[in-house]
Structure 1
Amino acid sequence: MCEAENAIAVLPPNEQQYVCYQVVQNIKKLQNHQHDQNALMSTKTKHELKIVKQIRGKLINNNAIVVKADKGNSIVVMSRND
């Protein structure tokens, strides 16, 4: 922030106020964008955690496990009895 203030101080007095205003507006936009991104990520993360819990519950209820397949890059759901 000090660098920005030093750069603005070098400007002619009639331009300083305009540049300060522009800087403040850009900072506000960045803060709003960051807040929106955090809110979106929080909602997405909550939804993903809910899905993982549902899958885990179904695996437990059906006595099943998830294992890596012998061939290919995939997974298989198997009964624990097998």
Structure 2
Amino acid sequence: MELYNRVSNYISEFEWVTGKTFMSSFETAVMGCVIYVVSLMIIQRVMRNRNPIRLETVNLIHNIFLCIASMIMLAGLGNLVF
């Protein structure tokens, strides 16, 4: 319950300030896009002549994480609505 209260307080006191809040400036967003595209191009070049990497375990862990995060968001939404 303590964790819930701390998260709830953080969310209720959050304030978006353009240029001050993490990742809020236009330059940061553009730089993130550029890094993403460049990294994709590098990975494609590195993996061109290699066999695909099998990622079943990583995929499973990712999906479990998404399910848990969705349940937490649903619980938070239920708390707001009811």
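FYI, it's all coordinate maths here, none of it is from the lab. Quick caveat: nothing in here was measured; it's all calculated off a predicted structure. Cβ atoms are built from the backbone, for glycine too; each structure is taken alone.
Observations on the structure shown:
- Structure responsible for 6.7, with distance in nm of label points 7 Å out along Cα→Cβ at positions 9 and 65 calculated and labels 1, 2 on offer: 1
- Source structure (of 1, 2) for Cα extents along the principal axes in Å, computed value 54, 36, 21: 2
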